[in-house]
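In structure tokens below, several structures.
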Structure 1
Amino acid sequence: MPTITSFLAFTDKAEEAATFYCSVFPGAKILSTTPYPDIPVAPKPGLAMVVEVELNGQRYIFMNGGDHFRFTDAFSLAVECETQAEIDRYWDALVAGGGEHGPCGWLKDRFGVSWQVIPKNIAALIGSGARAKRVMEAVMQSTKLDIATLERAARG
């Protein structure tokens with residue numbers, strides 16, 4: 001079976017993003033950095049072309065692709081957290097330095113990458129029927145998610 005790896009194209013901050021993410025996620029590491037060869041399409045002289053990084057055991061490939069690469073909300077990375085303390089820690093770390101708070105547990109980091117910082121049991125909390133409606137209303141009224149608020153909504 002072939003390996004499927006997430007590939008993120010940054011304008012020119014792949015190395016900075018890799019270093020930042022490695023500071024946020026314990027045990028994360030940069031696996032390799034490949035510099036651009038001396039070619040006209042290199043976004044900036046001396047810039048890395050590709051950075052391979054491992055975050056929580058998952059391998060990612062980051063590329064510095066130039067000005068035509070932009071992230072959208074159509075792609076996000078989800079951080080599933082066990083506790084409110086984890087949600088708070090990852091949320092605060094990922095928005096630090098110029099990120100943006102978004103609705104419903106979503107945020108953008110300073111590189112423009114969208115993240116969802118969510119409880120690991122979000123599907124169980126949502127459930128179905130009237131419970132799902134109550135929990136989703138609580139989610140829709142939130143920026144950073146609060147597990148206690150979602151649990152209260154689930155109980156009715």
Structure 2
Amino acid sequence: MRAPSLNIRAAAITDLEAMSELLVELFSIEADFRVDQVRQQMGLELMLSNSAARLQVAEAADEVIGMCSGQRVVSTAEGGPSVLVEDLVVRKDWRGKGVGKRLLEGICAWACDQGASRLQLLADQDNESALNFYRHLGWQKARMVCLRKLQ
């Protein structure tokens with residue numbers, strides 16, 4: 001049997017439930033975040049309505065199997081736009097098949113269209129497979145440390 005073809009496309013409101021389920025999978029392995037599907041769907045809805053954000057999905061056999069999001073910000077260091085890659089997740093049974101790479105390439109192309117000279121992302125320091133994936137694609141570890149304050 002032939003593997004279904006992979007389609008990378010802009011996410012739609014009809015993809016909310018599938019993207020929310022993917023975020024459950026992602027946040028279940030990240031120590032800094034907790035699964036709260038109501039909040040995560042609110043965030044996804046905000047991104048879908050934001051012209052400075054891009055949500056895209058990977059689809060195979062009419063099923064969403066991965067997602068990636070990016071948000072344009074202004075970088076004083078770059079003197080112009082930069083893109084923060086917020087979420088990249090591929091369903092566990094589809095990992096290692098090039099889906100994540102294709103999703104990230106799509107966000108990189110969108111960032112280029114936005115005039116971004118830099119992309120950045122955060123990854124869990126204990127997620128060695130994700131860190132290896134990003135290194136393999138040419139992402140470099142920065143010396144900056146992420147700090148946060150919840151309100």
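So the values come out like this:
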{"item": "Rg/Rh (Cα atoms, Kirkwood Rh) - highest-scoring structure of 1, 2", "result": "1"}
{"item": "Entry that produces 0.90 once FRET efficiency 1/(1 + (r/R0)^6) of positions 57 and 129 (r between Cβ atoms, R0 = 30 Å, to 0.05) is calculated, selected from 1, 2", "result": "2"}
{"item": "Among 1, 2, which structure scores highest (criterion: distance in nm of label points 7 Å out along Cα→Cβ at positions 17 and 105)", "result": "2"}
{"item": "Which of 1, 2 yields 2.3 [distance in nm of label points 7 Å out along Cα→Cβ at positions 49 and 73, calculated]", "result": "2"}
{"item": "Among 1, 2, structure where distance in nm of label points 7 Å out along Cα→Cβ at positions 9 and 81 as derived comes to 2.4", "result": "2"}
{"item": "Structure responsible for 1.00, with FRET efficiency 1/(1 + (r/R0)^6) of positions 97 and 113 (r between Cβ atoms, R0 = 25 Å, to 0.05) calculated and labels 1, 2 on offer", "result": "1"}
{"item": "Value 1.5, calculated as distance in nm of label points 7 Å out along Cα→Cβ at positions 25 and 121, assigned to which of 1, 2", "result": "2"}
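We did not get these values from a lab; they are worked out from the coordinates using the rules stated. The structure presented is a predicted model; accordingly, all values stated were derived computationally and were not measured. Cβ atoms are built from the backbone, for glycine too; each structure is taken alone.
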